[in-house]
Structure I
Amino acid sequence: MRIFDPHIHMTSRTTDDYQAMHTAGIRALVEPAFWLGQPRTSPASFHDYFDALLGWEPFRAAQYGIAHHCTIALNPKEANDPRCTPVLEELPRYLVKDSVVAVGEIGYDSMTPAEDTALAAQLQLAAEHGLPALVHTPHRDKLAGLHRTLDVIRESDLPPERVLLDHLNETTVEHATDSGCWLGFSIYPDTKMDEDRMVTLLRTHGTEKILVNSAADWGKSDPLATRRVGDAMLTAGFTDDDVDQVLWRNPITFYGLSGRLQVDTTPPPPLHQGNSILRGGE
């Protein structure tokens, strides 16, 4: 089973996770820029974070035979902080980087006017840079948030077939399907989907234009959640080809819209900017 996790925050994970992911069949991933839990105080802290997504994390992933790409954006939560919003002006210099395969995570957290502005601006950046967009649907008031998201997408220059609506569930899937966007589902303990609910949804809605991710981060989460979905699909009677479509070919097709996706890994150099992943030794 080959797996592409299209949404996982490896900055928050350990090298043991990379090893376990490779053993489970994960060979590629996308790491979206997101809120780190600790509020940032200036655009400069975003710059350091973006640089890590473009340098250190691909280096770490390559040690374990995993191709690492990222998405870059001002996330919805911090779009409400005026100390952070100037980073919008800096995004174009990151969006031209080879390993950036989408603008994201963008979307809504609390559905504020500031989030409206940031979402519209970043959809425009995606259109201007020829990139797809990874859109975070809110954790609260999900259906209202989805409708508001779709309104902004329709007003933008970015076609819906270049948008991935993430963190969907049974409440939002019908409306999201009708939008023409790609559909993303996070398998995340307690607060999002689990593998059994995902299998039920796949039985109803099929396997086209559906991406499944772990969204693993600094919270209670599982970087092997995608493998659990694959196993559950097989147990439920889905074919190997069905699993391959959902867990590999669909994310390849969506992020391939960037024209930058490279899932073949090459042996990494021994050091990144003078550092290795080893501690306490050469």
Structure II
Amino acid sequence: MTTIEGDAVQLKGEMDEPGWEVDPDDDWGVAVVATVGRQLKLRREAVGMRAAEFGAVVGYGEDMVYKIESGKRIPRQEYLNKADEVLRAGGLIAATWEDVKKVRYPKKVRELGKLEGKAVEIGVYECNSIHGLLQTPEHARALFEAWQPPYSPDDVERMVAACLARQSVFERDPAPSVHYVLEEAPLRRQVGGTMVWRQQLEHLLEMGRLNNVTLQVMPTNTEAHPGLDGRIELLKFPDGTAVGRADGLFNGRPVSDPRQLRILELQYGTIRAQALPPRESLAFIKQLLGET
């Protein structure tokens, strides 16, 4: 605890800010965070403030201030905004959030998010789980916490945040056309307990009612189909190009060759034809909710 002008203030530390560690394997991310941290330190020293004094004003512990300034922790937007005000930077520090927010999430997720952010059409068949773009925060957290070997609390929170950040694709204007086919089994799996599971099903119903989203369910008692080898994803872009991948084809690597894409489109089209139509799929999810 510390006192500022007579008021007791609880300063934030690492326990209060999980999920903001810098990924040492992300060269660009490390460079961005280090540059921002160096700017913060230089400006703080220029106005003659000690780290403890500065931390008390912005609401963070001295140790956290040092870690942010040394590029070991990713600063939150509120931290940068307060620092900008305290150090009288005229908006220059606050503006660094535009770069920081891009490295807030793991490198692989950023790359996937970039592709999803550019796509005008997204098609996904998911066999073992509910796709990340459709997950609630609680559902995503339960999945990450079940991983073995276990993730650290920091990593769990970082990946949950990354999952939610990708969902901004639904906020684009114009919105992309999005098609999903989900297997019945993951819909019945009560990940995170009954309440989390019910919230996830209710969220699927909300998403399935969006004008730009088509949601289909593949019943367990259906005939064999091309998706039994695993997930299939197809992304199409405004310039007519596309990229896709399938767990069971081309060693699981992303492909953009038209001949390979035609194979993926054929498989995905066959899967959609075998799945329940959208209206029946939403009715099926409602039925699952009614069984609890």
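Quick note: the coordinates plus some simple rules give every number you see, no bench work behind them. For clarity, every value in this text was computed on a predicted model and none was experimentally measured. Cβ atoms are built from the backbone, for glycine too; each structure is taken alone.
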Next on the checklist: Suppose distance in nm of label points 7 Å out along Cα→Cβ at positions 190 and 206 works out to 3.7; of I, II, which structure was it derived from?
Outcome noted: I
Checklist outcome for this item: Comparing Kirkwood radius over Cα pairs in Å, for residues 86-181 alone across structures I, II, the largest value goes to II
Checklist entry - If helix-only ellipticity at 222 nm (-39500 (n - 2.57) for each DSSP H run of 4 or more, over all residues; to 500) is computed to be -14500, which of I, II is the source? => result II
Next on the checklist: Among I, II, considering only distance in nm of label points 7 Å out along Cα→Cβ at positions 30 and 222, which has the greatest calculated value?
Outcome noted: II
Checklist entry - Given that distance in nm of label points 7 Å out along Cα→Cβ at positions 142 and 262, derived from a single structure, equals 3.7, which label among I, II identifies that structure? => result I
Item to check | Read-out semi-axes √(5λ) of the Cα gyration tensor in Å, computed value 26, 25, 16, structure in I, II | outcome: I
Item to check | Highest-scoring label, criterion being FRET efficiency 1/(1 + (r/R0)^6) of positions 102 and 238 (r between Cβ atoms, R0 = 30 Å, to 0.05), among I, II | outcome: II
Next on the checklist: When FRET efficiency 1/(1 + (r/R0)^6) of positions 22 and 214 (r between Cβ atoms, R0 = 41 Å, to 0.05) is computed for each of I, II, which one produces 0.60?
Outcome noted: II
Checklist outcome for this item: The highest value of relative contact order in percent (Cα under 8 Å, 6 or more apart) among the shown structures I, II is in I
